[in-house]
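These notes open a run of structures that come right after.
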Structure I
Amino acid sequence: MKKRMPSSRLPLAEIHKGYFVKPEGDFATNYVITQEGLKVYRLKGVATIMAEPRLSEDGTFGSVLLDDGTQSIISLAFRENTKLLLSIKKGDLVQFIAKLSEWQGKKQLNLEALSLVPPNMMTLHRAESILTTIRQRKQFKIAQKIYDEEKNVRKAMDRAKKEGINPDLIDAIEEINYLIEYAEENRIFDSDTNLESKIIEVIEKLDEGDGVVLDLILYELKDEYLADDVDNAIRELLSKGELYEPRVNYFKRTI
């Protein structure tokens, strides 16, 4: 039987800043390794539903956009898990548990559980996730110092264990260094005017005054265009002065 991996409570921003890893082997579990060396196999969080859920005609696939106040993310549901999307709507606050995945270089969630929660759950989630991040960052800083001083993974792991630091962090540092050095970026550029028109159309439709977050634009266009094409077309519209960015990753039509 495949081992059920533990869940971690973190802000979505930490997931987006991390590195997605798809291990070899049919039964290996995907994970994201954060910049502080935490391997996240399953994510637990609280977020707001940013757009009405979508379901395929045969009911075997669905998606929804979640935002926890630090970042947004496209979340998918397959087969029997699509029923999770039937009782939620835009604006609802939910708690979720999900596995990690990636599509076209963008991190996504594969939902395992989803339920409505009261507003105070967001406060509790933020407090716990911030505490987790602070603790991990403190441990990682010490582990990084040991790694830099020893210059040998085995010796660094032995020393970390003696000093009460999780030796797995040494291995995580080695893995992060590898990912930074050898990860390949496959970017596709497409400034097609039809795509630019679609982006403007989406922004005009969804903008409620503060602009439209990038992930919501990607979510609206994901059935027609590659994520990198959309991202690059937005940059082209910015350079032309047809869009502006009132805050990071939010876009508005220039009047």
Structure II
Amino acid sequence: MIPAVIPPLSGLSVLVTRPQPQSDVLADRIRALSGEAFVLPAIQIRPLVATVAGTYDLVVFVSVNAVEHGARLIVRGETTRIAAIGKTTATALAAIDIAVDIVPERGFTSEALLAHPQLTLQPGSRVLIVRGAGGRELLQQTFSTSGFIVETLDVYERALPVIDESLRDELDARWLAGEINAVTATSVETLANLKLLLSERSVELLRTTPLVVPSPRVCEAAAEMGLVGECIVAAGADDSSIVGALSLWHARARTP
């Protein structure tokens, strides 16, 4: 008899904390592989009113949310180059027919973009960074130090969501019953917000629950917050990387 193939995430229940609507998309990916997903967005994305005057030599999009809320504002000149901080952001731009000139082959951070060999500009070049309010300043600082004229365009802000008490109670019950086996957290802010949103009982359970994160930096922040569970670093922050990391970790965990 041919043994039955066990789906990659069968028997695994994951707390998904992405903002909506990305949270539902990741949850569907997990369920498609026979996993369970409990959705509790730890960040709310709020669009901001923003305007752009003129064209730029380089326009950098730092996230999918930057594309969603800022791409329509950009006027692409004849010499404008478009950069995306990672492949997921580049895919979002391609989906609305914006060709991307520069995207890191590996990685999805400011550091990865700055290391790209094609990221070359003349001093005095105009650079626009399309981002969320309160984002990292590394790109702006590095470009300014290199002699470029840098502007930032804040097209959204991240906020602490308000969650229904019944949802918090349901999560408490499932976590106490051992039905939350892993938590996804794609940013340091996600973890900080999650600790504010959860009940005291769930915060205590979070301390030892495995985390799936996109970078060692988030692991380090988790440890500083007192979270001592296993920290699984995915290849990136995109859904495929998160699901892939969950699948590999779960396969190892259930191997005799």
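FYI, it's all coordinate maths here, none of it is from the lab. Keep in mind that what you see is a predicted model, and the values were worked out from it rather than measured. Cβ atoms are built from the backbone, for glycine too; each structure is taken alone.
Of the structures labelled I, II, one was used to calculate Rg and Dmax of the Cα atoms in Å, giving 19.9, 70. Name it. Of the structures listed, the value fits II.
Suppose you compute relative contact order in percent (Cα under 8 Å, 6 or more apart) for every structure in I, II: which one lands on 19? Structure II accounts for this read-out.
Taking 4.2 as the value of distance in nm of label points 7 Å out along Cα→Cβ at positions 53 and 141 derived from one of the structures shown (I, II), identify that structure. Source structure: I. A value of 0.8 for distance in nm of label points 7 Å out along Cα→Cβ at positions 77 and 149, calculated from one of I, II, originates in structure II. Between structures I, II, the greatest calculated value of distance in nm of label points 7 Å out along Cα→Cβ at positions 45 and 213 is seen in II. Thinking of I, II, which structure, once helix-only ellipticity at 222 nm (-39500 (n - 2.57) for each DSSP H run of 4 or more, over all residues; to 500) is computed, gives back -10500? Considering all the candidates, the number was obtained from II.
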